[in-house]
Every structure is written in C-alpha cells, then in structure tokens.
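Enquirer: What follows are several structures.
We did not get these values from a lab; they are worked out from the coordinates using the rules stated. Remember, predicted model here, so these are calculated numbers, not experimental data. Cβ atoms are built from the backbone, for glycine too; each structure is taken alone.
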Structure P
Amino acid sequence: MNTDALRGHMDALLLSVLESEPLHGYAIIEALQERSGGVLAVPTGTVYPALRRLEQAGYLASEWATVGGRKRRTYRLTSAGRTALAGERSAWQRFASTIGSVLEPRSAK
C-alpha cells in the first residue's frame, strides 16, 4: 500500500499495535504487516520517527532491553496513549462512515 495513503493514520496504527503488549521497532513493523494481511509494508524511515514523536507527546514510553544478545528499544502504550487511541478510533469510525456514505452508489430517482 502506498505510504501516502497512510498519512494521517500512522499514529493510530502504531498505538493500536502497541495496545496489547510492548514491542520493539521491528516487531511493530512485523505486527502491522501481519495484522493487515501483508498489505502494509511500512518502511523503518516512517515508523521510527513516528514512534519518537508519539513518545515525545507522552503516548508511548520506551526502555532499552537486551533480546537475544541485542539491545533493542521497546515501546509501550501509556495511559495518555490509550486515551489517544480511543479518540483515534472514534475519529476513524466517523471518517470511514462519512467517506462510505459518499462512495456508496446512489439509487436513481
């Protein structure tokens, strides 16, 4: 999928992937691919800056961990992140409903 099509939705996608468990960056990218049935192949150059931005906003917290002998930064959702995710979901539902209403074929009068 074109990364331009994801613009404006990346934060919600990242927060959603981190809702159930903390993950390191590459695992987040893999989770996006898996949960999208392989459609979302988001480049690291898009994900890592977004993670840093979300952390600066207080929606994520991170810590360094050693996994398999390698140091990795693991991200987890904060309570502010959970609140933001709920807002993102609500906004997405309104957006999808509105766009769906416009795109649905209209019956001839």
Structure Q
Amino acid sequence: MASLRSDLWCMAFVRRHNDMGNMCVVARRGDPIAGQVFIEVDHLDGTRSLYTPAPVVSRGDEVGPVFQRRFARVEPDKVRERIAREIDFDPDLWVLSIDMRGDDLDIDLIKDDRP
C-alpha cells in the first residue's frame, strides 16, 4: 500500500489541531510527495518539544507516518538548532508548529525506552 503524500498529511494534521483549538501552522513547506515531517510543539511555558520521523526499522507494520520524541520540554533554542541542522542536511523537510499545553498530539509514536 502506498503511503500518504506529505502535503496531504500535513494539511490534515494542521486542520485537525486548529479545529481542536490548538494554534497549528506550517512553518516550513517541504517536498509535497515524500518530504519528512518534523513537529515542533510550543508548550506555552517557555519549553518546546520536537517530534521527528521514527527510523524505518522501528516502525513495525505501520503504514502512515510514525514519530519519535526527539526532545521533550527543552529550551526553544535547542529545538531551533536541531531543525536548522536537519534543513541543512535535508532541505525538503516539512516543519509543523503547534501551540499546546499538553503532550498528546494524536500521532503514532514509537515506544520510548529511555528512563
């Protein structure tokens, strides 16, 4: 089964979260067909989290996008720096930016085994 285009998935994510009352925007447009998607969460308390695509080997049988939490509630500069490094490496990536106090983005996440 073919995976969903990046632009369609991003637009659906933004629409769903805006409908739920979370401010969500496309901060950077990437390749419309196969661009990787990064999600930056501003927790409105001075911290941010970053979700990045999970490595293919840890996705299991999932068809749609699967993410991993790269940073959880860290300084905003740390997230911005990571995104800038990734853009240097892969200029086709998407960045979605969302403002929300909680942590539940309603996305598929790999299990985090870190303590």
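Enquirer: Cα extents along the principal axes in Å was computed and gave 67, 28, 21; which structure, P, Q, did it come from?
Expert: Checking each candidate, the match is P.
Enquirer: Among P, Q, considering only distance in nm of label points 7 Å out along Cα→Cβ at positions 17 and 65, which has the greatest calculated value?
Expert: Going through P, Q one by one, distance in nm of label points 7 Å out along Cα→Cβ at positions 17 and 65 peaks for structure P.
Enquirer: For structures P, Q, calculate relative contact order in percent (Cα under 8 Å, 6 or more apart) and state which one comes out highest.
Expert: Checked P, Q; max of relative contact order in percent (Cα under 8 Å, 6 or more apart) sits with Q.
Enquirer: Which structure, out of P, Q, was helix-only ellipticity at 222 nm (-39500 (n - 2.57) for each DSSP H run of 4 or more, over all residues; to 500) derived from, given a value of -8000?
Expert: Q
Enquirer: Given a value of 45, 19, 18 for Cα extents along the principal axes in Å, for residues 49-96 alone, point me to the structure among P, Q it was derived from.
Expert: Attributed to the structure labelled P.
Enquirer: For the read-out Kirkwood radius over Cα pairs in Å, for residues 33-72 alone, a value of 11.3 was computed from one structure; give its label from P, Q.
Expert: It must be structure Q, since only it matches.
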